[in-house]
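Next up: the structures, one after another.
No lab work stands behind these numbers, since they all come straight from the coordinates. For clarity, every value in this text was computed on a predicted model and none was experimentally measured. Cβ atoms are built from the backbone, for glycine too; each structure is taken alone.
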Structure 1
Amino acid sequence: MYDDLTLEHFMEGLVKRNPHEPEFHQAVKEVAESVIPFINKNPQYKLAHILERMTEPDKVVSFRVSWEDDDGNIRINRGYRVQFNNSIGPYKGGLRFDPSVNLSVLKFLGFEQTFKNSLTTLPIGAGKGGSDFNPKGKSDREIMRFCQSFMTQLYQHIGPNMDVPAGDIGVGSREISYLFGQYKRLTHQFESVLTGKSLEFGGSLIRTEATGYGNAYFMQAMLAHQKEEIAGKACLVSGSGNVALHCAEKIIQLGGKVLTLSDSSGTLYVAEGIDQTKLDIIKDVKTRQRKRLSVLTEQFTCEFYEGKKPWHIQAELAFPCATQNELTEQDAITLADNGCIAVSEGANMPCTPESVQIFSERGVLYAPGKASNAGGVAVSALEMSQNSIRMSWSEQELEQKLHDIMQQIHDQCVKYGSKNGQINYVDGANIAGFIKVADAMLAYGVV
């Protein structure tokens, strides 16, 4: 007989093995709180130490990236690829180029990706990677040289049946194109080894929109289960990147009233709601160069709250789409006091554990990012499928597939998160994601 696994004992061992990695500890604890009671009721997972194995990456690759800037100076950055789990398919997850990148952040993202990718029902494993390189302020030629040097170190660790990276913060279609060009040069192969590619050489329609659209679709499914809808409801969206802008776009299409967007300098508030015309101005569709939100007060009627996040504004729905731990305990209290009924995460882990607890206590529906922002990786996997069969689907077909996948994810959360007439979407997402990967790991034996 084995004693029951406890959260305290498990986390003590994990922190000891992975010191100084707070983001990773936070992500694992959030999952462990849900799945440890489930594991104790299903001893096959406990006896095989599945959770212990699942929280240890299959492989971590770290490498030097040397490149030359436009002034002829040699610059050095550090590159990573964390290949977390390939039990249900090749490693799949983004590359992030940002000064905040370190091993703790990538392990947290890779671990979350394990559950997110499992929830999509598609045959993809989980990985994450990137570099502490900052593309902001760099010329196209500098970014090209960095990407080529990065891929020269990475290419031997990836492949269409091994590991298929995608874009993430700081890595858009330009960077993916440079990376793919270097991979093709080094291997002499035209393979589906990266997703988020340009349409001209195998990219997928709606990939840019997918995470934001999917987040809105998940909120739609969550509300429909409660006989509610997005139409007519005031919505707060944080962030102003691809996820936030396309989440706002889909909310508008579904009849919601988007009141806010935000960036690092503050929050843009439009009392009458952001319509598609205003959104196009914010996106600056002509130049594709996004403006700072603070300058938009000169272009249409709005307010700008410098240095503030949007969570103090009264609304019924909230969509945190900026960055991790952006929504705090006090923010959650304010949202609940102001009548917010549901929160759906567009970013990865944007709500602190304390804020999630407040939502639970106050009866606010809460969708964790591993479920609600899985649309991006889902369409990335569909891009892999299109590349494999040498064809492409229309925008309408892809959006319908995305909608159906988000509905399936919601339904899994309901199946495994329902208890005493209530739905805990955190438990549902964690347990549903765990079961598929864990059963595959059991089938393989001790590997």
Structure 2
Amino acid sequence: MAAKFGTSGLRGLVGELTDGTAAAHARAFARHLKQAGMAAAGAPVFIGRDRRASSPEIAAQCAAALFDEGLEPVDCGVLPTPALALYAMGQEAAALMITGSHIPDDRNGVKFYRPDGEIDKTDEAAISGLAPQCAGLPSTRAKLMRDRSLEANAGFIERYRGFAPDGLLHGLRIGLYEHSSAANETLAAILQAEGVEIIRFGRSPVFIPVDTEAVSEETRALASGWVQSEALDGLVSADGDGDRPMVVDESGRVVRGDALGLIVARYLGADAVVTPVTSNSGIDSRCDAAVSRTKVGSPFVIAGMADAVARGRHCVIGFEANGGVLTGNSIRVGNADLSALPTRDSVLPILCAFAAARQAGQSLCAHVSGLGLPVAASDRIENFPTAESQALVAHLSQDEAMRQDFFEPFGQVAHVDLTDGLRVVLESGNILHLRPSGNAPEMRVYSEAATEALARDIIAKAFARIRQVAHP
């Protein structure tokens, strides 16, 4: 079973999942739920999926596995991950989302949800421990599943009704880059209900892996072109399973995900913010909330949020550099009552970004500029073997002489942070962060500098340096 848990769910090549591995983990999840008293015999487990070609087959195999373990698989069709999580939590039931999120179509994954929300690292360990004994067991196809796709999508749309009262968003013209996202219809419906005119672009019959944390130059050019040609107030999109947003301002510039998270925290009046170490360093000083930093991955953010709630915080917000926002408490916004949703959601940051700008009487571009965040950039080296990226970062972290040599072209290292990967602060104040991806064979690279050009130049030079050291 080559597929394994990454920063958010089980991930692997399609063939590593359809060979029975996804089904074995679904069986293991069912056994874990029953052993932990989270599901009784015959309990429903809701199953959603993204638009990848392999997702229907993986969903069918997981449904069969759940059925054979005495649970009832319920079909929720194609829908955003947060919509599935919200619906399942409302039914006090577990859920599986078949998705590889933003990674290429030759890969896929499974996200697991307990009746009270996304699983944590303890659950992951339990499922991983049970999966080997579930591998290779004979399986039957599940009986015809109940279809709850309409209810699940409708509930998510209803969640945001009245979010922006008094016509706050009325009259905005916003583009929607559809590509192959599972969030297309729900996102359009939510924005239209708030009086936004939606102009659709770029729907694709084949899966397109849009990474909102490392937006490709091709995607940036497409988005900017549409915004400029149609004189839009902005453009929005989401990744494959609709839990990570992409927001483009009226100038055609992509708004970074951590800037969106900061806007959400300020707009909702958060008193606690939990975000990974990869998020912009300026967040801590630019909101009134207490800010705590974690490793990358929603399980770590959720654990930090749970701690904040336990300490009596009343408005707990979590977000990642990819823009996905999580909520730890029930929050009233406008005329909408948002129940706690401790899983990434792309809709909340999109709504908050335009609402905050409108409320301040600013364009989105001006509002983001007014945050005063340091300039940050991020990108990735694709098809970089995970073992190689982990070994390189480990060597640089442990060997000071090697580290000094590696970073010599960038300047003297003033501070080292090993929370997740290797993050160095240089004497110049610039930041360079290397982190092996937990979801795919990629090396993630983050930077902060005085200008965007310099931040991107640092990443380009880091790419060259990584390749030079890894393949001399």
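What to note about this one:
- If Rg and Dmax of the Cα atoms in Å is computed and equals 21.6, 63, the structure in 1, 2: 2
- Here distance in nm of label points 7 Å out along Cα→Cβ at positions 184 and 240 was derived from just one of the structures 1, 2, and that gives 1.6; the source is 2.
- Computed 22.5 for mean count of other Cβ atoms within 10 Å over residues 8-15 - originating structure among 1, 2: 2
- Entry that produces -11500 once helix-only ellipticity at 222 nm (-39500 (n - 2.57) for each DSSP H run of 4 or more, over all residues; to 500) is calculated, selected from 1, 2: 2
- Structures 1, 2, by mean count of other Cβ atoms within 10 Å over residues 96-103: label with the highest value: 2
- Given 17.7 for Kirkwood radius over Cα pairs in Å, for residues 120-263 alone, calculated: source structure among 1, 2: 2
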